[in-house]
Structure P
Amino acid sequence: MQIIPSLRIFGLVLVHLCLASGLSAQQQPVDYVNPYIGNISHLLVPTFPTIHLPNSFLRVYPERGDFTGNLLHGLPLVVTSHRGSSAFNLSSFQGNENDLKPVISYSYDQEKLTPYSYSVYLDEQQTEVQFGLSHQSAMYELKFSQNQAAYLILNSQNGSLKWNDDAISGFQTIDGNTRVYIYLKPEQTPESISVLKENELVNEKEASGKNACVVLKFGQGAKTVRLRYGISFIDTDQAHKNLNREIPDYDLKSLQESGRKIWNESLGKIEVTGGTDNEKTIFYTSFYRTFERPVCISEDGRYYSAFDGTVHNDNGTPFFTDDWIWDSYRAHHPLRVLVDPKKEEQILHSFVEMAGQMKHNWWPTFPEITGDSRRMNSNHGVASVIDAYRKGLRGFDLEKAYEACKGAITEKTLAPWSGMPAGELDQFYKEHGYIPALHEGEKETIPEVNSFEKRQPVAVTLGTSYDEWCLGQLAGELGKKDDAAYFGKASFNYRNLFNTETKFFHPKDKYGKFIEPFDYRFSGGIGARESYGENNGWTYRWDVQHNIPDLIDLMGGKSEFANNLDALFSTPMGRGKREFYTQLPDQTGNVGQFTMANEPSLHIPYLYNYAGQPWKTQKVIRMLLHEWFRNDLMGVPGDEDGGGMTSFVVFSYMGFYPVTPGMPIYSIGSPIFTNVKIHLDNGKIFEIEANNASAENKYIQSATLNGTTWDKPWFSHKDLANGGKLILQMGPKANRSWGSSADNAPLSETGSN
């Protein structure tokens with residue numbers, strides 16, 4: 001299977017830009033994208049080879065039984081969720097009419113996939129397929145070579161389709177009573193129109209129900225068939241308008257070139273020089289992944305909201321949804337603040353709007369096309385609000401955002417995977433400052449608790465402590481002194497579960513007693529959910545993003561803190577892989593007890609910076625990037641979540657990372673490239689020059705920031721926002737004194753409750 005997209009020069013201007021940035025005239029940013037990276041999972045579902053424009057709701061990918069399957073199941077038309085199957089399916093066919101099916105499976109070859117185009121050869125059908133797309137519409141071109149009549153089958157798995165004179169229109173109902181509409185128009189008029197019922201053609205023009213199929217038959221002389229289609233969440237008329245606005249003709253080459261240009265503009269916001277071609281591929285592929293979600297669903301100034309089942313005017317601000325905030329708040333939202341702050345403002349404005357559209361004015365947790373699914377634990381969207389505001393973004397209503405975030409944390413239950421109002425469990429948290437755990441065999445009595453996801457008491461307590469810190473910071477920005485004091489005090493609730501003897505966060509029962517006996521690797525059942533959440537106690541030992549100095553004090557000081565970090569990376573798994581991953585399937589990508597495969601771990605390698613040992617951050621980051629992020633089918637260690645994890649890769653390849661969203665500072669790591677230029681929205685450039693950086697030269701010897709000697713393993717967003725230059729001298733051996741002074745540790749919260 002060929003996985004490297006064909007290379008093509010696109011205009012003299014882009015050629016000069018590429019030469020200036022260190023890319024060859026043939027290699028532009030989008031040419032380094034390999035959508036197949038990570039398509040095979042270690043256990044879970046990391047990535048799909050997705051064709052789409054940045055943050056657009058028309059997304060497709062080849063549908064197969066699994067990631068190396070040798071059969072394509074029809075041709076996809078639109079994927080409505082990050083991991084969903086295609087809402088509509090197109091099958092082309094030449095052969096006996098008795099072999100027609102709602103979806104035809106093909107053996108295939110010569111597959112070539114880029115972010116903006118797709119081509120494949122259906123070898124038994126002897127048909128060439130080409131595809132290009134825009135934001136809300138797309139086009140197929142099929143070249144038939146057999147001397148037989150050609151058929152096109154359009155299938156809606158659960159909806160209705162109808163032929164209207166020269167086009168097919170219809171819908172499919174997906175989750176939450178949401179409908180996706182289609183308007184599909186072939187270039188030439190079919191010889192006949194039929195409906196496929198129970199695998200037989202019927203002389204009708206409308207089909208409805210399960211596997212509703214309309215069949216277009218073209219004569220034996222039809223060698224090339226082109227079709228355009230538009231998609232909408234509003235109605236078929238809007239799908240027709242979207243098509244006419246974006247793809248008025250059947251010029252596939254022009255459509256693909258337009259998509260290529262859009263991707264180069266988006267990916268070109270970060271220019272890199274140096275490194276290997278493999279490293280550029282990993283970097284730009286990771287960057288491309290960060291544009292998968294959320295998606296803009298505004299259509300000519302209107303959008304359908306599944307949050308209240310109504311079509312709204314967007315009043316000039318595009319509406320976005322499909323964002324799994326539990327992980328995207330960590331690096332995905334902060335990355336967008338850097339490369340596209342206007343879009344980040346629009347996204348946060350969308351969250352304000354959708355909160356107001358729901359029954360309760362609660363900030364969303366997992367806003368999707370079909371509504372808020374309220375998955376995972378805690379309500380970390382509040383972190384993205386304070387982070388954006390602290391970094392100067394003002395294009396959303398902060399007061400409304402605060403009220404919605406406060407409601408989601410204080411009025412909605414803290415029980416994971418639940419959208420129910422607060423109950424007994426939440427009252428206990430408010431009175432005692434922690435979520436109580438159950439003893440082994442103790443029966444669950446709280447109705448809000450999901451039977452599979454459990455209470456996740458330590459994860460929820462730690463996560464809510466951070467959320468309440470964010471609320472307190474927001475309250476302070478808004479002048480709400482009482483709220484700021486209340487939530488500031490509550491932000492120390494993580495202390496209530498800290499075991500001073502073991503130096504781990506340890507589940508307690510409702511009487512305040514630690515659960516015993518207890519194993520920080522394996523207690524807590526499947527996914528450790530009866531104690532933590534998807535990860536074990538070794539991961540959640542570090543889940544105090546907002547007050548790292550206090551965590552250092554709890555562990556006995558910087559030396560002991562660093563020793564405990566060392567132990568994280570060196571403590572064996574303790575069981576064979578089969579037994580370990582049967583219990584902890586989300587905790588792959590192991591280095592000792594550290595897991596590179598799950599987002600609560602992303603900030604951990606940077607914590608050495610807080611303990612006076614930044615050289616270890618430099619060493620560990622390089623090791624993790626080299627071992628777990630590669631240019632191959634298994635090149636992502638775990639559940640990537642549409643940008644949640646690859647944002648970590650983008651930041652870490654550049655050489656810095658936002659450890660604490662809400663604090664406008666960045667921890668310095670070890671840049672992969674010798675030069676990185678971030679093109680800021682204000683027209684200025686922040687540049688990182690890492691002299692002599694290479695696989696061997698991974699340690700910082702000295703640094704300057706904007707011309708001044710810099711001995712701190714961090715810098716502020718203010719240092720970056722107005723443009724500037726960080727120069728790092730790199731070498732093969734650690735300079736253990738650089739950045740090690742206690743006075744130079746990254747800023748973080750401190751104090752007492």
Structure Q
Amino acid sequence: MKSFFKIICILCIGMNSIFAQNSISGIITNKGEPLPFVNVYLKKTKLGTSTNNNGFYQLKNIPDGKYTLVISSIGFKPKSVRISFFGGKTIKRSFTLNESNSLDEIVISGTLKPVTKSNSPVPIEVYSKTFFEKNPTPSIFESLQNVNGVRPQLNCNVCNTGDIHINGLEGPYTFVLIDGMPIVSGLSTVYGLTGIPQALIERVEVVKGPASTLYGSEAVGGIINIITKKPSNSPALATDTFSSSWGEVNADIGLRYNLSEKTQGLLGINYFNFQNRIDNNNDGFTDLTLQNRISIFNKIDIKRKSGKTFTVAGRYVYEDRWGGETDWGREFRGTDIIYGESIYTNRWETFGTYQLPTSESINFQFSANGHHQNSVYGTDVYDADQFIGFGQFIFNKQIKENHDFTLGLAYRYTFYDDNTFATKDTKGLENQPSITHLPGVFFQDEISLNKNNKLLLGARWDYNSLHGSIFSPRVNYKWSSIDNSDIFRLSVGNGFRVANVFTEDHAALTGAREVEFDGELNPETSWNINVNYVKKLYPNNSIITLDASIFYTYFDNRILPDYDSDPNKIIYANLDGHSVSKGISLNTDIIFLNGLAINAGATLMDVSITENGIKTRQPLTESFSGVWSISYKFNNNFKIDYTGNIYGPMRLPLLSNTDPRSPQSPWFSIQNIQLSKKFSNSWEIYGGVKNLLNFTPEANSIARSFDPFDKQVVFDTNGQVIATPNNPNALTFDPTYVYASNQGIRGFIGLKYVVF
């Protein structure tokens with residue numbers, strides 16, 4: 001009988017442990033106010049919930065065991081608590097979360113040293129890797145299409161090369177940096193914006209307006225600084241592969257490794273391939289350039305006893321791209337039988353930072369890159385070699401409590417040689433490569449007037465061995481409220497640029513137009529003023545950031561391609577007049593605590609050219625642009641992203657008054673949607689549709705695509721086209737009438753795998 005009662009007791013205890021499950025509940029608050037939509041979960045389990053409008057949470061049916069309870073929410077510091085559950089335990093426990101400044105990113109592009117975004121006197125926009133993952137692309141060039149005021153511009157309907165416009169200013173005015181180093185310039189302005197492994201990108205910083213004081217020539221329209229990950233903060237392995245219904249294949253691989261206890265490396269490989277000859281507009285030419293590209297990136301961090309920085313990185317890019325008539329083959333390269341534009345690119349880069357072993361903060365930054373291009377555009381051969389070496393010492397010192405002083409000494413060496421008349425001697429007979437020496441000195445002083453006001457004063461002096469002395473001053477002012485919810489910035493600066501047409505403007509090489517220089521090209525100069533206001537709001541269940549800017553840039557000596565004076569020529573000359581870029585832009589970020597995030601922006605601008613008292617719109621420049629990104633994350637790690645942009649009409653380069661093509665582009669929008677699902681901390685699958693509206697330019701964008709060598713075109717003694725029955729509009733072959741990609745709607749699917 002006693003044994004029977006023992007058995008009954010044991011069964012009761014067992015049944016109680018089964019049916020009397022553990023639970024925990026409570027309220028999450030901040031400053032005494034309940035916080036809704038806070039994530040509450042048990043780490044390494046599938047048990048989780050979120051707080052309701054009253055901040056209440058509850059987790060039920062928790063098996064016996066020891067757990068880590070995690071409480072997290074956007075804008076607040078997360079909490080982790082160890083809790084044990086046994087024998088149907090019911091726990092009531094509330095928590096308080098403290099606000100975090102984790103949304104205030106660290107930036108370096110504005111002042112050459114790490115500061116929080118809100119404390120920077122220079123307005124900087126920061127875009128994380130997550131932003132670009134909402135619309136996956138095979139290159140950083142395409143990824144920037146959803147950044148307000150920034151537009152990747154295609155310059156050729158045939159080979160699809162392009163550059164990046166900021167606030168309506170062409171690609172040569174945009175300075176692209178990798179980890180703060182001037183890597184992408186000269187030849188790579190057109191051909192080096194691809195092949196940067198996106199698996200290694202930590203964030204992208206965008207500064208709109210002249211930054212020549214810190215970065216020298218080319219930083220006239222603004223800078224785009226691509227910040228790569230530190231090996232110590234990178235996953236052990238990260239892969240991202242996707243393919244589209246058009247047949248594009250892109251693969252990114254990132255690998256962290258240790259060479260020794262003090263040396264850690266990060267290896268990145270990007271491969272892109274597209275080999276389908278698609279001609280949906282039936283003009284006889286490929287709608288998308290065929291490409292085969294591989295890029296290898298390696299970054300090494302060396303830990304020193306002093307704790308000072310020593311980082312070295314390198315990248316190699318090889319690309320084979322061609323576009324043209326769909327029946328083109330390698331045997332027709334450089335001939336007048338079948339038209340094709342074939343470009344072989346070999347490029348290497350190295351850059352790094354070494355902090356000197358001194359008591360003062362002195363950094364030595366260096367970079368070097370070599371670029372060889374072997375290309376043909378129809379029958380025109382363009383072979384070019386470029387080498388750029390760069391080094392600078394940066395000394396930073398805090399003087400008293402309110403002066404943060406920076407002094408820099410820089411030197412840049414540029415070698416450029418090609419087979420065009422650009423590198424011939426004055427008689428046009430002997431080859432004479434261009435060699436430029438550019439030593440410079442710059443300083444800036446960031447003055448903290450008080451807790452709410454900062455003043456940044458800076459200046460730069462460079463001596464160009466070909467063009468002489470160039471001086472660039474700069475003034476920035478920032479006011480902020482005590483809690484940084486209101487920030488006002490005023491920026492005034494000078495910019496300068498020394499132009500090289502053949503390395504920076506693809507239009508000088510393609511098509512049938514003859515290139516002509518009207519006099520010697522002098523350096524361009526500009527003055528810019530920018531007014532920026534940022535407002536942060538914290539209404540119920542959301543965080544809202546409003547960012548508005550007014551900009552004005554005035555150019556002297558601007559160099560612009562003249563398509564209008566002669567339909568058979570592109571004439572380059574310093575503008576006998578002035579050019580103005582002015583406008584207003586507004587960005588907004590809205591983060592809801594329920595998983596919804598909205599990023600939207602619009603830019604309204606007027607970019608004009610005034611010469612001989614006549615004002616005209618700059619070609620290939622939109623007066624309005626808008627971008628958006630709407631994301632919603634569900635509780636089951638499922639996410640949907642809807643991204644897009646819209647552009648207003650642009651003035652397009654016509655061949656003559658009788659050119660039947662429209663003188664301006666239509667309003668158009670490129671929209672994309674993506675669905676993604678995480679199955680664990682390692683695996684993620686995603687897919688979607690690009691160009692949902694299937695927008696493509698008119699089929700006649702390439703003039704006389706059926707006669708690319710102008711064999712049926714009749715010219716008079718002055719080289720002007722004569723109208724004939726076969727050519728009633730007196731046209732020549734011209735692929736420069738381009739404002740958007742011919743690539744229409746397509747699906748895509750991808751897979752990510754990450755090991756930490």
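Any read-out appearing in this document is the output of simple, stated calculations on the displayed coordinates, not a laboratory observation. What you see is a predicted model, and the numbers here were worked out from it, not measured in a lab. Cβ atoms are built from the backbone, for glycine too; each structure is taken alone.
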Comparing structures P, Q by distance in nm of label points 7 Å out along Cα→Cβ at positions 599 and 671, which one has the largest value? P
When distance in nm of label points 7 Å out along Cα→Cβ at positions 79 and 543 is computed for each of P, Q, the largest belongs to: P
Thinking only about Cα Rg over 2.2 N^0.38 Å, which of P, Q has the largest value? Q
Once FRET efficiency 1/(1 + (r/R0)^6) of positions 239 and 303 (r between Cβ atoms, R0 = 30 Å, to 0.05) is calculated for all of P, Q, which comes out largest? P
For mean count of other Cβ atoms within 10 Å over residues 39-46, structure among P, Q ranking highest is P
Identify the structure, out of P, Q, from whose coordinates helix-only ellipticity at 222 nm (-39500 (n - 2.57) for each DSSP H run of 4 or more, over all residues; to 500) was calculated to give -8000. P
Identify the structure, out of P, Q, from whose coordinates FRET efficiency 1/(1 + (r/R0)^6) of positions 143 and 319 (r between Cβ atoms, R0 = 35 Å, to 0.05) was calculated to give 1.00. Q
